[in-house]
1. If Rg/Rh (Cα atoms, Kirkwood Rh), for residues 56-183 alone computes to 1.12, which of P, Q did it come from?
2. Figure out for me which of the structures P, Q the number 22 belongs to, where relative contact order in percent (Cα under 8 Å, 6 or more apart) was derived from the coordinates.
3. Out of P, Q, choose the structure whose coordinates give helix-only ellipticity at 222 nm (-39500 (n - 2.57) for each DSSP H run of 4 or more, over all residues; to 500) equal to -8500 when calculated.
4. Output the label of whichever structure in P, Q has the greatest value of distance in nm of label points 7 Å out along Cα→Cβ at positions 64 and 96.
5. P, Q: which one has P(r) over Cα pairs in 5 Å bins from 0, in percent, for residues 224-279 alone, as calculated, at 6, 23, 34, 32, 5, 0?
6. Using the calculated result 56 for percent of Cα pairs over 27 Å apart, pick out the matching structure from P, Q.
Structure P
C-alpha cells in the first residue's frame, strides 16, 4: 500500500508511539507499507521470525521493524522493537479504517457508462467500476475495489473481503488487518457465490478475460493472469500466482505461495502443493503430478490387492518346498 505522502522514520516513531532502537538514518523516507511478499522500494515492513530474516534484509524494504538486534545493511533502517507485528498493525490501522455505510452505493463510488447495478447490491467506498458491466443482485463489493470494463458478476459474490490471515498468540488469534485491494481486469465473468479476498498489503489481481464458475475462492494477494478458467468449488490460497491461460477444473485446490506456469491444466479433484515451472502441462491427483503418470499409478494401485494375494500364495509354496527338503 502506498502512502499519499512520504513519512520519515523519526515521524513514524513519534506519530505512532513506537518504542524502538533505530539503526540507520532516521530521516529515511517511507513511501508505503507492505508484507514480505509484496515489498517494493521505499516500503516499511516487519519480520518477527528468524526463518525470514535473511529474505527480509535482502528485500527492497527501506525500513524494517524487527525483534532482534542484527547487523544493519547500509541501504536500510532497522527499528528494533519487542513486537514488530503489533507496531506494523498500528501503522496499518491508521491508513485503513472501517467506515460504516448507510446507503447501498457509496457516494464516492465511480461507475462507468452503460453499467447496470441490480437491486440489493452493496458497493463500498472508493470503488471503481468500468463501462458496460452487469452487477447482479446481492453482490457485495467492498471498499477500494477496482473493476474493469465489460465485467459480469453474478448474485451472491463477495469481492474485497478481508483476508483470512491471523497469527497465533498465547491468548488466541491476532488478526493481521487487510489494507490491499482487489483489482479485476476487463471482460471477466464471475459466477454466483464467488469470494475474492483483498490483499493484506498488496493487491489481489484478476487478469483480463478470466472466467470463474460458482463457489470459487481466491485468497489474498493472489495474482491471476489473463484468460484463466476456474471451475466450481476451486480454492486458491493466498499469495499464489497463476500465469495466463491456466485452467483449474472442479473441486481442486492450490496451496499458498505457489506459481503455476502458463497453459497448465489442473484436472478435477486435484491438489497442488508445489510450483509448476513447465508450461502447458496437464496435472492430476493429490498431490498433483503429470496426469498420464498419475493414471498409470492408479492402474497399478488397483492391482495391488491381487499382487498381495499372489505373493502370499508364493510364500506358502516356498514354505511347503522348504519343509519337504528338510524332511529328506
Structure Q
C-alpha cells in the first residue's frame, strides 16, 4: 500500500500507568462488572521506561501519562522525573481528574512537568457527584488554582459534553477560558459504556459550536506537530482558548498521530479498534530491544494501513476506557 503523504507522523504515545481511579465517571466503564487488574499484571515503572525509550527510537517524541487516574499510583512523581530523561522524548504530559493535584502539584512541577490536562465536566457540586460518583469538585477546583499558581502551561480542561446532564453549562465552562489562560476543550461522548446511554446523552459538537457563537467570532489557532485531534480557537477578550474534539462526527483517523500503551502492556494503534499487540509478554520473556522495536513498527504499520491485515473500522474500543487509558 502506498504511503499517504498527507497522513500524520506518528510521534505521540499515550501511556497508561494504572487502571485504578478514585472517581467513578458514568461514561468510563460498567463499574458493577469491572474487575481491576492484579498488581502483577500492571507494567512496572522500569518496564515502562524501557518501552518509552524504544518508542522514542521509533519516532515518538511526546508521551502523555494517563490512567485510570495516574496520581493514585505510588511512585508516579519519581517516574515522571525519569521519563523526562529518556533520550528522544521532548514533551511529557499528564492527564488527571485533578482530585490530588493540589497536594501533588508542587512535586510534579519539580520534575519538569509543565503540560497538564484536567478532566472537569461541570462546575456544580451536586452534578459533579452525579457524573463522577464522588463529592470532589472543591478539590479539583483547588487543584486547578494551585497548578495555575505554580506555572503549569499549557493547562487544559477536558469536558465531555453530555446532553441532558451538563449541556446547560457550556457557556459557563467556556468562560473559564475568558477568565484564565487555560484551554477549555469540549469532547464528544463516545459509546464506551452502552449504546443506549450514549444515544441518550450524545450531543454533536456542531451544536456546541452553535451555542457558543454568542461569545464572539472563533478564530483558528495554530497547532504544533505533536498536538492531538483538537481544533483550537481563540476569541476576542479571552485569556485562553477553546478546543473541540469530534471522535464521532468528525473522524480524524487520517491525521491521528498517536499510539496507546495500556497499563497491562498492550499496544493499541487505534482507540476505536480492539486490535492490540502484546508487549508485556515478550518484555518479561527477555526479548531484546530490537524485537520489541519490531512490535512498535508493526503497530505503526497497522496505523498507517501498510500491514497485511490493516485496521478495520469499528464503533467501540473493545474494552472500557479505564482499562485503555483514554
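Derivation of every value follows stated rules applied to the coordinates shown; laboratory data play no part. Since we're looking at a predicted model, the values are computed, not measured. Cβ atoms are built from the backbone, for glycine too; each structure is taken alone.
1. Working: P: 1.12; Q: 0.99.
Clearly, the read-out refers to P.
2. Numbers: P: 7; Q: 22.
This value belongs to structure Q.
3. Working: P: -6000; Q: -8500.
Of the structures listed, the value fits Q.
4. Details: P: 2.3; Q: 1.6.
By distance in nm of label points 7 Å out along Cα→Cβ at positions 64 and 96, the leading structure of P, Q is P.
5. Numbers: P: 6, 23, 34, 32, 5, 0; Q: 4, 16, 20, 19, 15, 12, 7, 4, 3, 0.
This value belongs to structure P.
6. Values: P: 56; Q: 43.
Only structure P yields this read-out.
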